1. Which of P, Q yields -1000 for helix-only ellipticity at 222 nm (-39500 (n - 2.57) for each DSSP H run of 4 or more, over all residues; to 500), as computed?
2. Once relative contact order in percent (Cα under 8 Å, 6 or more apart) is calculated for all of P, Q, which comes out largest?
3. 29, 12, 8 is what came out when semi-axes √(5λ) of the Cα gyration tensor in Å, for residues 101-164 alone was calculated for one structure; which of P, Q is it?
4. When distance in nm of label points 7 Å out along Cα→Cβ at positions 181 and 205 is computed for each of P, Q, which one produces 2.2?
5. If we compute Rg/Rh (Cα atoms, Kirkwood Rh) for structures P, Q, which one ends up with the highest value?
6. Between P, Q, which one scores greatest on distance in nm of label points 7 Å out along Cα→Cβ at positions 53 and 133?
Structure P
């Protein structure tokens with residue numbers, strides 16, 4: 001009988017996989033899509049509505065009770081369907097020290113989308129499973145923090161991104177229940193913010209050429225929310241690929 005420790009299994013995985021390290025800078029606003037908790041709503045009221053003290057707490061209570069969710073609004077004259085309004089407050093994810101971060105799943109989703117758009121999964125059987133199931137994204141370098149799956153956001157001068165700022169987004173969709181006006185205030189990080197991540201993947205079906213193409217296209221796919229409004233675009237300043245042959 002043989003016994004293997006967690007470190008041995010970890011080392012085995014790393015010996016079996018290749019490595020790509022990407023250091024990037026956002027070129028458009030990164031939009032948070034996480035529904036805000038009470039702390040996020042307090043930040044919105046403080047930094048966007050410029051409230052403090054009792055006024056701030058009253059506004060937080062009102063938003064929690066009245067403005068998160070849906071409500072009916074007056075329909076235009078002659079309209080057959082009642083219109084409903086859906087709105088709320090979204091935030092960036094934050095570590096306990098208030099630094100904003102992106103999840104490893106968000107970056108992997110971006111890489112999967114880029115790989116799909118270049119036709120890799122159709123051309124190379126098994127490549128989707130190698131990327132999505134055996135591949136791993138984790139924080140690297142400047143983005144390392146409390147958790148390896150939290151890829152921390154860093155300011156242009158190398159400090160954790162702690163600032164709070166919000167943008168309003170408006171739109172309209174049709175649903176079986178009638179037309180809806182979508183209105184939300186979402187936290188964002190401005191262009192110039194940076195992060196770094198490591199992507200480990202099994203070599204073979206995924207070649208170095210594939211990885212370079214995926215990373216090149218991922219810049220246009222973008223990260224975060226409101227990507228249809230060209231938000232979340234980034235520039236990869238440095239890409240290192242080690243195929244571990």
Structure Q
């Protein structure tokens with residue numbers, strides 16, 4: 001369960017909250033990729049964050065949560081596909097744990113996608129038949145009617161979990177303009193740089209212009225304990241242009 005929340009402000013970076021989601025399952029895998037292959041997908045003046053010259057990081061995220069409070073499904077699944085970028089240090093907020101340019105989100109729930117389009121300015125894709133099998137902490141398979149999408153594996157037999165309140169930033173190139181958003185995450189999870197078999201990504205329309213054959217080693221993994229929960233809070237966006 002989620003521990004008692006620390007006292008937090010009503011806004012983050014001067015932006016009011018939109019929704020709170022209690023996350024039942026949450027995993028993120030980050031992968032190395034040639035920076036030139038993703039730089040062309042970023043609008044100016046954004047650039048990929050490079051852990052070493054010429055190497056960028058993409059993030060593939062998965063969450064399952066109850067979205068009935070917005071009229072959605074009790075078992076809503078969200079997938080996110082993004083590029084790690086440099087944080088905007090001009091924002092009045094704690095140093096973000098992660099800053100991304102969101103290329104795509106996908107879900108089994110059209111109501112949730114419509115909500116994220118309206119309030120978070122995120123580009124959504126409905127995936128009929130989207131389903132998952134969570135076998136153990138860090139071990140996940142996701143597929144839809146078109147076939148497999150991803151398999152995450154945790155090669156660490158003794159993952160270390162800790163409580164964390166973290167913030168993040170994102171930018172989205174939405175039909176209404178370029179938008180910047182923030183979010184917060186609170187829960188007990190594992191963050192690790194793995195060595196070993198971390199699973200694979202399968203060729204699927206979810207990844208858009210990225211060929212999964214270009215994707216290299218897993219750079220970082222984040223996942224909740226099983227069972228476990230986290231609090232994800234969304235905030236209003238600001239238009240950059």
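What follows is calculated from the coordinates using simple rules that are stated; it is not laboratory data. Bear in mind that the values here come from a model prediction, so they are computed numbers and not experimental data. Cβ atoms are built from the backbone, for glycine too; each structure is taken alone.
1. Comparing all candidates, it corresponds to Q.
2. P
3. Value 29, 12, 8 for semi-axes √(5λ) of the Cα gyration tensor in Å, for residues 101-164 alone corresponds to P out of P, Q.
4. Computing distance in nm of label points 7 Å out along Cα→Cβ at positions 181 and 205 on every structure in P, Q gives 2.2 only for Q.
5. Structure P comes out on top.
6. Of structures P, Q, the maximum of distance in nm of label points 7 Å out along Cα→Cβ at positions 53 and 133 occurs in P.
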